[in-house]
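Bear in mind these aren't lab numbers, they're just calculated from the coordinates by the rules spelled out. From a predicted model like this one, the values you see are computed outputs, not experimental measurements. Cβ atoms are built from the backbone, for glycine too; each structure is taken alone.
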Structure I
């Protein structure tokens, strides 16, 4: 049996054991407290039939992708500037190290006051959740560039702009890529908190609203949907990173296993 076939057999066995244990625990505690895979699947079919789960997944995914993309696009140049300009870094680092410990969910009420209860407040919250992670990873990448490379470029007559574009940015790309992948997970946590508190659509709303009907199966459907959304998004980002940024040393865990 080949290695790949053995791996799939082991994975299927693990999933089978996990689902069986889940079902047994459901029988022990009751489906109202811990819905098993069969009960959860029935709840998922209900939500599929009326189209709500697909709509909620689409809405949450749109919010995450918008906030995450905008936050990353803003954070990358800011991180490069902070890392490259010493005087900017002197003033910015204490602020970054202070605010990065404030979780996005703590700003939900303020963002609702500042931006209203519409999409803007939710996208702004995800932007915040993304921004500081990407900035700090970009800053770390800039500071990790070997000084000898910068000096060599200067000795050959390169301008500061050329050093930034041809030396610092290529060396920083793996750090930036790691930052945006980490920020994706934080973005999902931020949007779920926002949708639970101030939304009438989205996966977070589904999870929070299901408690009113004591539909724990719908809660599990929402949790599974979140896991799948995050897993597929991360795999898509990893695939693009392997294909587009391989020459910069970006190699995903999938490539390493190969």
Structure II
């Protein structure tokens, strides 16, 4: 059987999950999750955000890293405005919190996530990308936050995540003026980590995910969960948190095995990206 087969997605309860708006495949320890609404430029509907949440909270135990991409010509064009309905304030808050829960499951889940970006990475699509840990952009990728022109405000965690990547001033520019950044500009401002030609992003993203999957799980968990929280703490609090996390990570049996292998000359050498 091929190791690149469609995944029969089973929830933690043992019930088969219906994820008809996603294509999910596995390659060994790496899961590839592809947004699958190409006719809608992968715009995020309520059903899609719920399916993303379901997928991430029910990752198979053997998965060590995830790649997120988009089917068709675009990664994600943001909120599906055709589904936008009038809500009272309470309903609107709960709708936003539904997005927060889904993207928290991406950023603060069990394994690191690599986003492969092409075409539109706009609005909610940029919010999803910012919840991932590593971002690969193809030449065609472009980035924007048109909420200001739509009379709305980001509601999927963008105000908390995107300024941490590009700064408040740049995010304000995107929202106030409708400015769009291309892939080169996004790389210059550290919004994306890697750049490729069109059609080459997925191969690069999968290669990165497979490399990440070889790390000790606790080391990956520490980077995902401790590092962003330390960045939000004062230096003294951050250093104390660092000491606790370092002690936890280095005390795991896998860390002890890897350290012994390094000291005995059996560990692989550091490779250049």
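Which structure, out of I, II, was distance in nm of label points 7 Å out along Cα→Cβ at positions 46 and 174 calculated from, if the result is 5.0? Matching structure: I. Tell me which structure, out of I, II, gives 72, 60, 28 once Cα extents along the principal axes in Å is calculated. The read-out comes from structure I. Set I, II, criterion relative contact order in percent (Cα under 8 Å, 6 or more apart): the highest-scoring structure is I.
Where does the value 23.4 come from, among I, II, when mean count of other Cβ atoms within 10 Å over residues 190-197 is the thing being computed? Matching structure: I.
I have -14000 for helix-only ellipticity at 222 nm (-39500 (n - 2.57) for each DSSP H run of 4 or more, over all residues; to 500), calculated from one of the structures I, II. Which structure is it? Checking each candidate, the match is II. Comparing FRET efficiency 1/(1 + (r/R0)^6) of positions 158 and 214 (r between Cβ atoms, R0 = 35 Å, to 0.05) across structures I, II, the highest figure is found for II.
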